[in-house]
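Colleague: Below you'll find a set of structures to go through.
Nothing in this text is a laboratory measurement; each read-out follows from the coordinates by a stated rule. Model, not experiment: these values are computed from the prediction. Cβ atoms are built from the backbone, for glycine too; each structure is taken alone.
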Structure 1
Amino acid sequence: MEPKVSVGILWNKKITFILNDAYLYQGQEASGENTVSFIDGKIVWNGSAYDELYFEPKHKDASFTIKDVVIGINFHWERKEDQEFQGALKLIVENDTISAINIIGVEDYLTSVISSEMSATASLELLKAHAVISRSWLLAQIEKNREIIAQEEKYTTFIETEDERIRWYDREDHVNFDVCADDHCQRYQGITRANSNIDIVKQAIEETRGQVLKSENKICDARFSKCCGGIVEEFQNCWEDTKFPYLVKLRDDDSTKDIPDLTQEQESIKWIHTRPSAFCNTQDKKILSQVLNNYDQETTDFYRWQVVYTQTELSELAYRRS
C-alpha cells in the first residue's frame, strides 16, 4: 500500500477553505466555502467548538482550496495565493493557531512537488530526476520521524558551549505533521501548478515510481537547492550535526574545482559581490522558465538578489534565531 504523508499548509487564527467536491466529516457530507476560527483554545466551525476536524474526500479526485496560503515565507518573494489540493484536510490546534494539514499519498504529493519546485514545462528527464530526489528526501524524513518517536527521547538540534551557541533548523520545526509545504522543506502547492502540464508530470512520477537513492542501506536525505550559488554545501553546516558521505561540498561547474574558504571574511565578500561561474548563473529566460514558476514575478535576477535590513531588523532577526 502506498504510504501517506501529512503536509502542513497554513497556520493562522482564521482559515477559509472551499470543499470543491463532496467531503465527509464524521460520516456527514460537507461542501462549499467554510471558515474556521481559533477561539478559547478550540476550532470553531459552524457555531460548534472542536479539538480537531478531519474532512475525507468522498471520491478519489475530489479537491479543496485553501484561501490566502503564504508562500516563500520570509523570502523577498513572499506572497499569498489560493491553492487547490487533493486528498484529506485535517485541522488541528497548534501554538494558539489553527494548522491546516493535507493528508495525501506519497506519489500524489510528488506530482505537486516536482511542478512546484521546478516548472511542469521542464524536460521529462529533469522531472524524473527531481522525482527520485524528492521521493528520497521525503521518505528519509518520514523514516527519521519514526525513529525519533521510537526512541522516546527529546530530540534537539541545539548545541551550547562556553564559546559558542549553535542551532540547526530542521525536524524540530514540525512536530504534528511530516513536512511543511514551503521552501523550508519542499515546495508543495497542491494541484495549483500541475494542472496545465499534468500528463508529463504524471509520466515522470510513473516512470520512477518507488525509486529512491540509498546509502549504507538507508534512504538518502537528498537535500537539494535549485540555486546553490555555485557550490553545494555540506549537510552538517546547514541542517544538523550529522555528516553524510553523499552530501559533500563541490563546485557545480566542472570547469573549475576551486572552492574558496568562506570562513575568511575577505573571501566571503569577494564571493558575494562577484558572479562566479555556476550552473545557476544564467540570464537565459528559456532555462529559467523551466526551473522557476512565474519567473518574471519571482525575481529579476535568479543568481544574485539583494535584501536590505536595518540595524534594528538585524538585531531582532539574530535574537529570534538564537
Structure 2
Amino acid sequence: MSRDKQLQEWVAARVAPLYPGAEIGIAPASADASFRRYFRLTLPDGSTRILMDAPPDKENSRPFVQVAGLLAEAGIHGPKVEIEDLESGFLVLTDLGRIGYLAAFNAEPALADTLMRPVLDVLVRWQLASRPDVLPPYDEALLRREMNLFPEWYIGRHLGRELTDKQRQTLDNTFQLLVDSALAQPRVFVHRDFMPRNLMVVESEASLVPGVLDFQDAVYGPITYDVVSLFRDAFISWDEEQEIDWVVRYWEKARAAGLPVPEDFGEFWQAYEWMGLQRHLKVLGIFCRLKYRDGKENYSTDLPRFIGYARKVAGRYIALKPLLILLDELEDKPLEAGLTF
C-alpha cells in the first residue's frame, strides 16, 4: 500500500470518527529536508490541524513528542500533539498558522527588527529551561560527524576534489579548533535549526508570539549554537551591523536572565563565530548530500551563502587563516598578495 493511501486510511480511522458524518479536508502544508511531510487538515468547524507524516522505517517521532513537551513546559509556543500514533508514524498537531518568519521577512523587510526581538526572548526562555541528561549530548563525536560531511559531500562529491595530505591536515587542525571551542562553552538546550524558516508568526495572538517548529533534533550543547543559527541563516542574510545589534541584545538578555554567557562580549562573539563556522561546514555537506544523494537540487542554490559565511570567519582569525587558504585552493583562487603564515 502506498504511503498516501495509508495516510488517507489513517485519517478516516483516527480523525474522521471524531466528526461523524463530516468530511475532513487534507491538503499539503509543507515538506522538509527529511522524509517527513506535513498536511493541513480542515475540520468541519473550520478549524485546522497539522498532520505530520513520518514513516516509522525512516523517521523516529519520539524525539519530536519529547521536545514538544519540553517547549510547552518552558512556556514556548510550539505545536501540541493531539493524536499520537508512533507505530504508524502519524501525529496530529495544533496548527500555528500559515505565516512563517522567512516569508514575512521577504515580504516586509522593514518589519525584521519588530519580528526578531520577541524571538530573542523565546530563545532565552528555551535556554533557561535547560537541564542535563534530558536531551542527547552535542558531544565531540556528533560535532565531528557533522563536519565530516564537508570533505565527503562538498569537497569530494560537489567539487570533485581529493585532499592532499597537507590539505587534510589543515582541515583536521581546523576541526580540532572548532571542537575545542564548542566543548568549552556552557551547555544548554539546543534546538539545532533555530532559524526563520522554523519560526511562525502566530496569527491568533493579540501580541506577537513566535511559534517554533522542526525541533525534533534538539540536543544539549553549546550556548551559542541556536544564536548563530538564527542570525547566519541558510535562506536569508543580514547586514553585519544589524546582526551585531541583535546578538548584543541577545547577550544582554541572557546575562540579565542569569544564563552563563561570558561577561566580555568580544569573547562571546568569537565563540559565536567559531560555532557558526562548524555549522557552516556541516550545512555545506548536508546541502550537497541532499542534492546528490536525495535529488533535492533546490538546497544547492544556497551553497554560496555558506561559503561566504565560512570565508568571512576564517579570514578574521589568525588560527583559522589556513582554512581560508584551503578554500582558495579548492576553488582555484589565487592567494591574497603578501599573505604568509
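Colleague: Given a value of 28, 56, 15, 1 for P(r) over Cα pairs in 20 Å bins from 0, in percent, point me to the structure among 1, 2 it was derived from.
Modeller: Answer by label: 2.
Colleague: A value of 2.2 was computed for distance in nm of label points 7 Å out along Cα→Cβ at positions 124 and 244; which of 1, 2 is the source structure?
Modeller: Checking each candidate, the match is 2.
Colleague: Identify the structure, out of 1, 2, from whose coordinates distance in nm of label points 7 Å out along Cα→Cβ at positions 100 and 116 was calculated to give 1.2.
Modeller: Checking each candidate, the match is 1.
Colleague: Continuing with this model, one more query. 1, 2: which one has distance in nm of label points 7 Å out along Cα→Cβ at positions 20 and 252, as calculated, at 6.0?
Modeller: Computing distance in nm of label points 7 Å out along Cα→Cβ at positions 20 and 252 on every structure in 1, 2 gives 6.0 only for 2.
Colleague: Next question. Tell me which of 1, 2 gives 2.2 when you compute distance in nm of label points 7 Å out along Cα→Cβ at positions 68 and 84.
Modeller: 1
Colleague: Now a separate question. A value of -7500 was derived for helix-only ellipticity at 222 nm (-39500 (n - 2.57) for each DSSP H run of 4 or more, over all residues; to 500); which structure in 1, 2 was it taken from?
Modeller: Traced to structure 1.
Colleague: OK, next. Taking mean count of other Cβ atoms within 10 Å over residues 4-11 as the criterion, which structure among 1, 2 has the greatest value?
Modeller: Across 1, 2, mean count of other Cβ atoms within 10 Å over residues 4-11 peaks for 1.
Colleague: For mean count of other Cβ atoms within 10 Å over residues 44-51, which of 1, 2 scores largest?
Modeller: When mean count of other Cβ atoms within 10 Å over residues 44-51 is calculated for 1, 2, structure 2 comes out on top.
Colleague: For Rg/Rh (Cα atoms, Kirkwood Rh), for residues 132-235 alone, which of the structures 1, 2 scores highest?
Modeller: Ranking 1, 2 on Rg/Rh (Cα atoms, Kirkwood Rh), for residues 132-235 alone, first place is 2.
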